[in-house]
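Participant: Following this line, the structures themselves.
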Structure 1
Amino acid sequence: MSQNEPIKLEKNGNPFAQPAAAEAFLKKEEMNPDVWGVMKYQGGWAIAKHLHIVQVKIDEAKEAAKPKTPVEETYSFATFNQKASENDLPYVPLSKNGKQYRVQRGEKVCLADSILEIADHASHPQWEPSDKPDQPMKRTGTIMRYQYRLEGKATKKDFDKMLKEGNLITDEEVERMEKQSAT
């Protein structure tokens, strides 16, 4: 084996079975530990120059950073509950990746399941006093801020059709409704 090879394997050409075996080989051959190290390689272990190990890690990071094949979006029909109090907005405000959705309450709407998931995460904890006065309150559950009822599966075509028909409340209507709820 020459010192110019970036990777060193067992004499039979296979990777070392255990990292300890590779480290023992490194010591036996009196290889400089400042230049050489042990790394995972093809289901086993190999001895490689640190520069090569760093390059492999850079290549792995670049591969991991490549965009993944997008998952096809799924859609569902849902009906959001009516206002529960006078302080509630007349619509359900949801945002995803900078895009805002103002979803009508009390009407069957078609939304991407990822948007419904945002509604699922809009929640706050429910607390209950402890049995003992010196103990903190206990978390007993979670209350969904925007409750809805699933009405079945939908398609992108359904979503696009409802969007085009104006199932979203326009800005003018929102301003009018906000003025009404303020008075």
Structure 2
Amino acid sequence: MSAQINISKISADLGLIRNMQYPTSNEVSSYTLYPELHIGGSIIGKFLEWDVYWGYWNDGVKEPFNIRDAWTFSYSSNLIGTRIYFYPQDAFDDIVFPFKLAAGLSYHFVNMHYVGGTDYVGNIGKDSSIRFLTLDIGLGLDFNIIEKISLGIEGNLYFRTDISSPANSDGLSSLKMALTYSF
């Protein structure tokens, strides 16, 4: 069987992503709204597909937290990435449940905007940015609504590939609903 790569799908996802706020404050959620746009297609038949995507999130923090001796930052991020999806029900006759497995890489462009607060000696924070690569894995379900349109749900975990990561970037995850058009 030879590879037959094509572009045959576009998708718009909307969900929640774990942001980079420390879970020490009740003043902001650890999750924020997360849209993703995809374009992709099949690699080998219907059971193996690829996509490239862009996503964006912003935690919306506008006021300093009421935490002594700590800076407050507002985080936002653009993500670009690629994933490979495996659909077991299309590869094996005895699997009927419409689930998919995903694996891929994404690059995160994170901006840290200083909102307020001081450290223990009175220094103020500074705007900065970080960039990092993650290995992504996911599990999802896809249901056909009509012939070319499907609705799905997908959860993903993002694992940092560098060992010098700040503690508050661990545990990135997302849960999304997807509307996909196949052409």
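Participant: Figure out for me which of the structures 1, 2 the number 6.7 belongs to, where distance in nm of label points 7 Å out along Cα→Cβ at positions 36 and 140 was derived from the coordinates.
Facilitator: Label of the source structure: 1.
Participant: Once mean count of other Cβ atoms within 10 Å over residues 84-91 is calculated for every structure in 1, 2, which label goes with the largest value?
Facilitator: By mean count of other Cβ atoms within 10 Å over residues 84-91, the leading structure of 1, 2 is 2.
Participant: From 1, 2, which structure was distance in nm of label points 7 Å out along Cα→Cβ at positions 20 and 156 = 5.5 calculated on?
Facilitator: Of the structures listed, the value fits 1.
Participant: Figure out for me which of the structures 1, 2 the number 21 belongs to, where relative contact order in percent (Cα under 8 Å, 6 or more apart) was derived from the coordinates.
Facilitator: For relative contact order in percent (Cα under 8 Å, 6 or more apart), the value 21 is produced by structure 2.
Participant: For the read-out mean projected area of the Cα convex hull in nm², a value of 21.8 was computed from one structure; give its label from 1, 2.
Facilitator: This figure was derived from 1.
Participant: Tell me which structure, out of 1, 2, gives -9500 once helix-only ellipticity at 222 nm (-39500 (n - 2.57) for each DSSP H run of 4 or more, over all residues; to 500) is calculated.
Facilitator: Derived from the structure labelled 1.
Participant: Hey, another quick one. Taking Kirkwood radius over Cα pairs in Å, for residues 52-91 alone as the criterion, which structure among 1, 2 has the greatest value?
Facilitator: 1
We did not get these values from a lab; they are worked out from the coordinates using the rules stated. It should be emphasised that the depicted structure is a prediction, and the values quoted were computed from it without experimental measurement. Cβ atoms are built from the backbone, for glycine too; each structure is taken alone.
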